[in-house]
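Multiple structures are listed underneath, in structure tokens.
Read-outs throughout are calculated quantities, based only on the coordinates presented, and are distinct from any laboratory measurement. As the structure is a computational prediction, the values presented were derived from the model and not from experiment.
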Structure I
């Protein structure tokens with residue numbers, strides 16, 4: 001449970017609140033200093049803890065804390081995307097909602113995005129491969145459903161899903177290089193590209 005959820009659900013257990021505060025502080029610290037520079041001392045200071053040893057009482061080592069930060073960021077993203085997709089009744093709407101939801105979330109969660117980019121960059125495929133496999137499977141299913149319904153033209157659904165994911169994965173790097181980029185403009189372009197790439201033409 002991250003800090004916002006702990007507060008929203010009225011968690012009163014001091015241990016739960018402190019753990020959530022540590023995860024939130026670690027996220028910001030990783031975004032600011034990178035994975036290597038995010039020491040327990042810096043995280044403890046950001047979390048308002050008097051001693052970095054208090055972190056060890058919740059996380060046995062830095063790797064476990066990084067795992068928790070990653071799960072927190074990705075979990076929040078997945079819930080946001082699922083909420084956007086749930087009311088769509090067509091494959092086209094589901095696909096476009098999936099793409100725009102990711103971009104909207106990335107644009108409004110820059111700190112979390114920077115932290116995730118730092119973790120993925122440093123850790124290679126340890127985290128990103130598992131997340132990507134699940135996302136590709138979901139998108140492939142959406143595209144095959146659209147083909148079965150006659151909404152989408154004939155194409156390699158798995159390959160198209162991989163292309164869509166690559167487009168989303170490129171945004172964090174682009175935002176790091178161009179922080180002034182308007183995510184809405186990017187989302188509009190991505191929607192247009194994949195709408196044209198998948199739609200069936202008479």
Structure II
């Protein structure tokens with residue numbers, strides 16, 4: 001009499017355990033540190049964790065006083081198996097994108113390998129601040145039209161002052177050493193005042209901020 005209910009309990013427990021084993025996909029962006037006026041790419045990555053997707057939708061928001069998004073391109077994720085895709089980059093305005101989406105065309109079984117959903121081309125326009133890149137309204141869809149659960153992490157784009165030459169958060173002997181190594185050379189990465197050459201002016205500017213953190 002006691003055994004039968006106990007067995008039923010074990011069956012139910014195993015069912016819940018199997019459901020609990022389903023791992024959501026993970027969507028993330030790597031933090032970036034850049035200098036004022038620098039242009040670079042930021043990838044929005046996906047690790048499916050056993051899920052297969054045939055399409056996705058996403059918005060991204062940011063602080064338009066600190067960074068400018070120049071363009072959006074499709075990543076390699078849905079193309080990993082050689083499929084043809086349709087990609088809509090959406091609009092870019094007022095610190096956010098309009099609906100960006102991509103979908104595999106034709107019959108398919110989805111993609112279950114890690115990849116890049118989309119890439120943002122960014123230019124830093126603010127000084128010594130950071131902007132959070134936040135994916136919004138994410139939807140992942142499997143080949144059967146079902147939504148795939150996911151976890152999501154935002155990232156920061158930090159704009160370093162030009163006098164922190166190595167962008168480590170403090171102006172110290174490491175920065176002065178780099179300036180000395182490239183003294184009287186043209187190197188945009190270390191040219192603090194942007195006059196096309198690393199000279200005593202750049203060294204003086206860095207020295208004025210020596211010991212400062214940000």
Structure III
């Protein structure tokens with residue numbers, strides 16, 4: 001198990017759902033940006049670093065039926081499966097590191113609110129983008145949320161790489177066109193605030 005995986009396994013083994021700073025009762029911005037991408041209900045949607053996020057709950061409620069959640073932590077995924085109950089059998093669950101995972105299918109929407117800003121090494125970011133390019137279908141959408149330039153410098157005791165839409169565009173390369181960016185002030189369970197940015201890109205069809 002990698003150091004990253006060990007860290008997140010420990011986090012989710014020792015903390016409850018609402019005992020982590022990134023907890024959202026309602027992932028409103030993520031859901032709004034996925035809806036803005038206008039995928040049909042059979043579209044393949046993957047949530048990278050989805051862990052214990054409630055996004056999968058919201059997408060199931062919206063009627064999406066081809067959902068995948070990938071996370072380093074089996075503990076986090078197990079907690080989500082328990083929460084959503086029988087509907088968990090309709091979701092693909094992948095325990096993997098997004099920098100080494102080998103995608104087995106194509107996705108119409110790639111969403112990440114949790115993983116990319118922890119990749120402080122340029123080699124890890126390049127490896128992540130390589131997997132993204134192999135997984136996102138032509139015309140597909142990529143939604144990446146990270147701490148904004150004025151956001152925290154650390155999270156869960158780990159350093160982070162803050163981004164704006166321009167730095168994300170540079171990481172993804174010219175085959176991905178920036179469609180929109182949204183700012184979000186996230187309120188943690190203990191009432192502090194964190195600045196996030198959400199950027200949505202569309203992969204060129206050709």
Supply the structure label, taken from I, II, III, corresponding to Rg/Rh (Cα atoms, Kirkwood Rh) with the calculated value 1.04.
-> I
Test item: helix-only ellipticity at 222 nm (-39500 (n - 2.57) for each DSSP H run of 4 or more, over all residues; to 500) calculated as -5000, pick one of I, II, III = II
